[in-house]
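Listed after this line are the structures, all set down as structure tokens.
Just so you know, all these numbers are worked out from the coordinates, no wet-lab data involved. Please read these numbers as outputs of a predicted model, since none were measured by experiment. Cβ atoms are built from the backbone, for glycine too; each structure is taken alone.
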Structure I
Amino acid sequence: MQLKLSKPIVFFDLETTGVQVGHDRIIQICLLKVMPDGSEQEMTRMVRPVDDRGATMHIPEESTMVHHITDAMVSNERSFAEQAAEIADFIGDSDLAGYNSNKFDVPLLVEEFLRVGIDFSLSNRRLVDVQNIFHRMEQRTLVAAYKFYCGKQLDGAHSADADTKATYEVLKAQLDRYEHVPFVDRDGKESYPVVNDVEALSEFTSNAQWADLVGHIGYDKNHQEVFNFGKHKGKTLEQVFHLEPAYYDWMMKADFPLSTKKVVMQVQRRIVEEKRRKDQEKLQALKLKFEG
């Protein structure tokens with residue numbers, strides 16, 4: 001089934017030094033850009049991982065066992081900072097799709113862009129996580145998904161190019177398979193969410209209750225940012241920062257992803273602006289009182 005697109009969508013996959021969004025780095029990125037007319041463009045880059053000081057990072061052996069990429073294989077490659085502009089230009093304003101991308105690939109990619117000073121906005125992009133469709137409808141892995149939906153063995157699994165192309169094929173097969181298949185949510189409500197529409201797929205696969213990209217901060221029923229971890233879990237950020245201002249400083253200094261810190265800063269800015277507004281109202285009230 002050909003995807004119905006109003007603008008390009010980029011399927012992508014990352015191989016990394018590890019799985020911590022705030023710490024680990026990209027060592028390979030593959031992007032498959034599908035245009036509204038069905039034509040495709042590809043970009044694959046190897047990346048030399050560097051830390052915040054610019055020093056080359058070691059790829060842990062346990063990570064190499066998964067993707068088979070070693071330190072030697074990336075030692076002469078350009079860093080992400082040196083390739084970021086090319087990658088951002090290739091993606092452009094495209095929507096994004098991947099496998100487990102909402103939880104890992106998208107947050108880590110955004111983190112890498114923020115780290116080099118590129119504010120890679122997601123506000124006008126739809127995010128389609130093919131794994132979420134698969135797990136919610138069948139609950140298996142990418143290798144199993146490829147076999148289940150496409151009837152093929154996935155050769156070269158855990159290489160970015162093979163995984164990216166397989167993800168694209170799986171999504172097209174899912175659209176065929178679930179075109180008239182109902183989904184029943186936890187409340188017993190039945191719907192038909194797997195349709196050939198990127199916006200609908202994005203809504204079905206997105207984590208709408210997350211305020212940041214990794215789930216450290218969520219939303220309550222009033223759409224206020226709340227902590228999803230630690231001693232303040234379930235409390236709003238505004239409440240905690242009012243009662244314990246040092247917690248804001250701790251979060252900004254701790255090893256949280258930059259995308260999480262961006263949300264924290266927005267909340268803190270709201271608090272400061274609200275305090276300034278109230279102080280101005282008090283000052284104006286006092287002024288009127290003395291003038292009267």
Structure II
Amino acid sequence: MNLAQLRAFVMVVEHGSFSAAARAMGISQPAVTMQVQGLEADLGVTLLDRAYRKIELTESGASLLPHARAVLKELEAAREDLVRMADTVTGRLSVVASTTPGQYLLPRLLGSFLQENPEVSISLAVTDTAGVAEAVAGGHADLGMTGAVVTGVRVDFEPAGTDDIVMICPPTHRFAAAKQVSLEEAVAEPFIMREDGSGTRQVAEDALREVGVDPAELHVLTELGTSEAIVSAVEGEMGLAMVSTWVACKALELGTVAAVPVAEFPVSRPLYVVTPRTTLTRAADAFLAHVRKQLG
């Protein structure tokens with residue numbers, strides 16, 4: 001028994017003949033006859049009495065009819081729900097991000113997304129880059145955003161926009177007034193760094209390695225868990241740091257920190273949307289499309 005057989009049976013009953021049902025369905029009369037005969041064969045009963053010109057229901061047919069109509073009605077309701085879902089995004093969206101995109105970029109993207117899709121409820125968690133990949137891979141978040149790629153985790157990383165890492169120093173430091181500082185001079189200074197697992201730290205250290213500087217040789221005074229804390233530490237004249245321009249922009253504008261004029265910085269890094277290797281929810285798929293549109 002299948003839906004096509006049930007639909008043919010109901011149409012014959014409602015239109016009073018096989019020919020009228022065929023015209024209404026846009027198929028041939030033999031095709032309608034075959035569907036009804038197939039249904040009768042599957043059920044092992046006769047559903048329609050064809051002894052006279054007029055089609056009449058048998059006792060078995062009368063018993064089946066309300067159930068067949070109910071099934072077709074439920075199918076149509078399901079179809080209408082799916083059409084509505086295609087036009088209106090609903091549901092819950094769980095996003096996890098590393099510190100910089102989570103605090104500076106995603107709130108703006110989520111805000112504009114919610115203006116277009118007000119029926120979506122959203123949660124945003126901030127952790128380190130490795131934690132983002134693990135959360136998405138484990139199904140604890142629908143999507144993630146990071147500033148670096150993590151290998152060995154069953155997720156995909158899709159480039160989405162860029163961020164710049166700038167080297168900063170206190171405004172009273174001699175580098176603040178310099179026109180040009182060599183990287184060798186800069187890396188001899190004490191540094192405040194993000195913790196291991198931070199995408200910002202990973203990108204900054206990769207940039208140093210590319211020009212022959214071993215990050216292990218840096219004089220790291222302390223490691224802090226947030227980029228804001230690092231900017232505050234630089235303002236307190238603890239040392240130099242490498243942070244996102246999004247994080248440092250206000251302090252740079254206010255003059256409470258200064259950019260170190262080294263040729264190797266700022267370093268541009270791609271940002272990534274982290275997606276699971278499973279089918280996205282409707283809300284997650286819509287937000288991914290929104291991110292692609294906004295960030296190009």
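For this structure, a couple of remarks:
- With Cα Rg over 2.2 N^0.38 Å, for residues 96-143 alone derived as 1.17, matching label from I, II: II
- When relative contact order in percent (Cα under 8 Å, 6 or more apart) is worked out for each of I, II, structure II gives the greatest result.
- Read-out mean count of other Cβ atoms within 10 Å over residues 32-39, computed value 19.6, structure in I, II: II
- For log10 I(q)/I(0) by the Debye sum over Cα atoms at q = 0.07, 0.14, 0.15 Å⁻¹ computed as -0.33, -1.11, -1.23, the structure of I, II it came from: I
- Origin of the derived value -0.50, -0.79, -1.11 (log10 I(q)/I(0) by the Debye sum over Cα atoms at q = 0.10, 0.13, 0.17 Å⁻¹, for residues 104-263 alone; candidates I, II): I
- Source structure of the calculated read-out (volume of the Cα convex hull per residue in Å³, for residues 152-247 alone, 169) within I, II: I.
- Structure from which 1.4 was derived, distance in nm of label points 7 Å out along Cα→Cβ at positions 88 and 112, options I, II: I
- Source structure of the calculated read-out (distance in nm of label points 7 Å out along Cα→Cβ at positions 56 and 72, 2.2) within I, II: II.
- When FRET efficiency 1/(1 + (r/R0)^6) of positions 8 and 272 (r between Cβ atoms, R0 = 35 Å, to 0.05) is computed for each of I, II, the largest belongs to: I
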